[in-house]
Structure 1
Amino acid sequence: MHMTTIVWFRQDLRLADNHALSAAAATGAVIAVYLFAPGEEGGWEPGGASRWWLHRSLTSLRQSLRERGAELCIRASDDSLATLLALVRECAATRVVWNRRYEPASRARDARIKSALRARGIIAESYGGALLHEPWAARTRSGGPFQVFTAFWRHLSTLGDPEEPRPAPAQLRAPATLPVSQQLESLGLLPAHDWPKGLAAAWTPGESAALARLEEFSCRNLEDYALERDRPALRGTSRLSPHLHFGEIGPRQVWHAIRRSAQRQGRHRSWRDSRFLLELGWREFAHHLLYHFPHTPELPLRAGFERFPWQLDSTAFAAWRRGATGYPIVDAGMRELWQTGWMHNRVRMIAGSFLVKDLLLPWGAGARWFWDTLVDADLASNTLGWQWVAGCGADAAPFFRIFNPLTQGVRFDPAGAYVRRWVPELAALPDDWLHRPWAAPAGVLRAAGVRLGETYPHPLVEHAAARKSALEAFAAMNARVEESR
């Protein structure tokens, strides 16, 4: 059956292993469409770093489509349904297809659009592809959602391997009438200041770059990842997260690339237990939680934390954002984030713990800052990460587990290469004092050109005292919860 199909691209900016695109290409002409509708994101419209990435990724997608005979129609939209209906009329399309998203606002919008299209006699179909398994595929024995990762991952392993990824269509048939597209630049995605220089130096968005990064990573020894992933000075992680978020590569492609790599390395039996696949599992767990607990981007999963006595110190929050807390490992991470749109995962935990447990600032404020500055800002993963570090989510670190920024720096950046790169004013300090400049003798500071309070700040708080205050606040919260019962 020949038909003209609109393929509505969203967070699936790739041609390979794209089920919606493959379904459209198999039945006739393809109209590739991207709608920029930030007002439909439920208050989580793309942040600055995400918008920069999106601009580059759409540029790459447009070129890939042209190489196969198709064009990308770009439109800014206040109402995706109205825009899709207009496109249907313009191009005499009979079907609209897309790959699913799982954020609460997206789910509600997509259900409304699917119903409205079908009511008008238009075929409307959605497909999976952003996850290894759909969020509703995993259920506990009682039929509810999982809230413990190990049980969730154990259950997912019983579902078997995901299907092999599909190749990109070799050619795409153009419709008789092409819709008019806006210029990509008209979306205003690129920031006016010079921030993109640091992002462009660190990243190459697009499907080709994602595939190249996956190939480079999968050729590494899987055991090296387990050994190096916690060392921020090393290039030990995959750095695939932004490519996965924007769908420039799919998790099935990653899964099977790791499987092939393990087979080449002779690790046939244990490859499913690799540390990297566990990280892919955490991504699945994040989407599982967001799907079943859609309130969690705004509210803690553990409702008692709504009574936590958070502090509102705008000065401390500003110092944390700009990497001026006086704790070198925290400051290094926050500066890496601002300059590159990314932060090493170990340092995300350290910086997050410092915000909520040393400064007693609300986890939601940190989540919003990461949302604006991370190129891999993903609502599910961002929510899981912040609720984990704050102790208020599923399978979260207990609140009394408070990272010591000094010992974390010494343990995971022992030679100080990470701190020296991102906090260069401390570079000349000897290793013994690099992670605790406030304790260094005056002569050591002088020799290194460090003037505390001038070239580098004094610590915002004393960690031991801050830890005590955090535990007292936690106890006060628990007392309030008990009083309310």
Structure 2
Amino acid sequence: MTTARDKFGILLCGKKELMERVRKLIVASDEIHLQFASTPKFLTGRVMFRVPHIVLLDASFDRELLVEVLGTFRPQFPHVPVFAIATSADHRDVVELMKCGTTDYYRFSDDCKRLADDVRERLDGWRIERSQKRFLQLQQRAYDFNQIIGSSPSLIEVLQRAKKVIENPTLTVLITGETGTGKELLARAIHYNGSSSSSPFVDIACSALPETLLESELFGFEKGAFTDARERKVGLFELAGDGSIFLDEIGDITLAMQSKLLKVIESRTMRRLGGLQDIPVRARIIAATSVDFESKVKAGSFRKDLYHRLNIMPLKIPALKERKEDIPMLVKTFIDLFNKLYSKKIKSVTPEVMQLLMEHEWDGNIRELKHSIERAVLLEEHDCLDQRDFEFVTNSNGGAQVPVKGRHIETDPMTPEHDFSLVVPLNEASIEEVQRKFALKVLEFVRGNKRKAAYILRVSRPRLDRILKNGLD
């Protein structure tokens, strides 16, 4: 529920006739909350009750009274702009009021448009600031450490070390772990739980850009630095300001780029391409990689000195197969997430499915598990996910599992234990009809589930439909 304190506050202080004319100039919006004071004597009391974003003050009152009131008001509320408005302008009044701390002076009605524009500009600035605050609140909620699901000892140890990192905003951090373990999630948690959370979090995928483009993105360039440099470009290190810059997959950058990055970390300064001035780097550097850094160092493809500079506070996120006790908690979290996203009412998974999920190797880690749950929730029409929803998940032997008569079997039709015969009358033994009957037999084998039948036959769903209808397509 929106309250007056959540709105843009404007205090109109002055005689009723003038303030009514001023009020009609103000942008009509549900976001604006108006307060009124009939005389400057009530100004400070009204503001103490609710501090407005702007004060519109009638300057036609006695000058000594206005000077006295502003002399009391301005020291208490130095950040509240005061716009003085009068029907006639006296140069001495203008000078005196400006000396007392009024932000600007307007003559009604000569300056009506300028007054309206200035109020609108303040309102727009407030809207932007409010959006930024709301965005920050959402980010802090989304990347709170409590959103990193799991209670396994290996994960808890990493999170405890990450929380210590927050206390040192200039400390360089290296996050390692397999693809899909949540390295960026941890990096954002470090940023949004720290003292610099209101500053930017800038991320870049180092492996996605060639060296020349990566360098210009990180450091920026001056106008004329190269052929297409028609104007100055600010680099990501500058844009990050006092915040954080996240260098994802840093293990893939070239040796030349490694040398330049090492200089930035050691000196905490950088230069734009084509520039001569050293620019301070205040942002925290958070690097991440899924490669084995030590092997790259031994092979000579990664600088040893840069590795040691990055590795001051290493955070290694364990793979999902190393913390399988977290799978039930993750499954519940993802089911709740996708229930809300897809308007579903899935309550749980069957014990057989949970066993399947616990036994799976999860080479794609949490990302793979999340996508598996999303797909299952999206396709399921009942309130419980069963084995039919996870035929794409393989067991430890690599065979996908589907249910037949209440138990698991391998979907490989070549397995002797699950052979079946196909009887076709000679007068119906066309290639089209044999293929159609074979597809029907497989479909019967998987209890009418076309997704499983298409998987076994190694064809797409649309092609299976065409086979069932017409034979060969």
Structure 3
Amino acid sequence: MTRSVFGERAARICAVVAAARTEDFRTQVKQASRESHTVELRLDWLANDRERHRALDWLKRSGPRKTLFIATCRRRIGGGEFVGGALEELFWLMKAKEAGCAWSDLEMETLRELPEQSVEGYAIPPKVLLSIHDFRRTPRSLSAPKLPKHGGVDAIKVAAMSQSLEDTLRVLRLARGSSQVVAIPMGEVGLPGRILALRAGSALVYAPIGEATAPGQVPLKDLRDLYRAHELTAKSQVFGVIGNPISHSLSPVMHNTGYVAARKDAVLLPFLVERLAAFIKAAPEFGLKGFCVTLPHKTAILRYLDDCDTLAAEIGAVNTVTVTRSGKLVGSNTDYIGVVRALEGKVKLKGSRVLLYGAGGAARAAAFAVAKAGAEVLVCARRDVTARQLARAVGGDLVRRAALRKERFDAILNATPIGMHPHEEDSPLRLDELNCSLVMDLIYRPLRTKLLRMAAKKGIRTVSGVEMFVAQGVVQWQHWMGTRAPEQAMRKAVLDKLQAEERRWR
């Protein structure tokens, strides 16, 4: 790979400092310098000129000396916070040079306003990164940028909003074979591209210490420790989790923790997927070796597979896809195993009456799991037609919502997304409909859903969706890696994340 103008791979994770007050600026700079060799200072985020003077004076007197600082004072016209004009921006970049900054980030809009479109002769930091931003879309005419023959520019950054995975790939392609291009696909759709940017050849990737300064940024700790973006190479195995929405998924936390614990050169990325056909087309260029499938794609994915194991075909839903060496997509269902393991020792399924609330992909796996264990399956869903179809598939019966208050079950399983983060205060069922000995919620985020809290208050035993989630994830991991999964580490990572969220939400 071509050597970046910013140095080795570890130095190419650029920590972003963005604070309104000097006190916070100092704190972030110290933290950033401990965690990264390269740090961007967003001077435009400081509240006013007084704060900029104070922050740069501190940096000059007491700032870290072994850190490569990139000074940015981006104007509103270029997507920043600074309200001044081009010459005022240059003034602050000059002050940044005096404070020890080696690089300045100058937006294209400012360069075009300068005489002869050049920064030569201005006493700004000696190295210049020219920035081109489009916060609305990725231009169709996007092409590999070239350094201006004059103007004093040393590298070019292209940041564009991804509206599709093809947009993300087009941005990443800009960095191929160049040591002077920073390629940034923005937005949630572009997030996998941010993580793979260094692998694709980008000279830098940005990660905030505090608040994100651009759509889709990944926090520094996650980018470095969870995704290990600076360690990924062409030999690294890449996996994914696809869904819509996808930001709630803890599959990246669980699987990537497993890869670290088992010392595997692999990474799992979250893909926001609206159109499955577009994802399937883009997947080979991302180098995917497999992917998890979550709502709403668990049944629709079947039509794109080259093969499917017998159980998944019978269930009619797939949550795990493996890509063979020849590029074929093979589907399987580990949700089934997850449900069985989650309920083991908690309820005797043989001969019991189990209500499945929901009739989607997750519900299908759960219904087949409890039916094959010998339970009588009753299905209730928003649409009677789909509920009846699922019930018939497992030899069960339809139960209408109006009858739930009068029915009695050994267990109730919620297989809908109702109550999932960020809608923690919603419940799919009412308290008077929970007439059973055990309630299991397939949702794992939050750890204790409104449904589970209601059930516990009524004295009903509960099973968190975490039990199923971890169990099915362990089987996925083993499908792809061919070795035993570090289950304890994976479980701990998920629980630590959920418990930390629970404390924040209280």
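Laboratory data are not the source of any read-out in this text; all were calculated from the coordinates shown. Values in this document were obtained by computation on a predicted structure and should not be read as measured data. Cβ atoms are built from the backbone, for glycine too; each structure is taken alone.
For which of the structures 1, 2, 3 does the calculation of distance in nm of label points 7 Å out along Cα→Cβ at positions 93 and 301 return 3.6? The read-out was computed on structure 1. Which of 1, 2, 3 yields 1.9 for distance in nm of label points 7 Å out along Cα→Cβ at positions 109 and 141, as computed? This value belongs to structure 3. The value 22, 46, 26, 7, 0 for P(r) over Cα pairs in 20 Å bins from 0, in percent was derived from one model only; which of 1, 2, 3 is it? Label of the source structure: 3.
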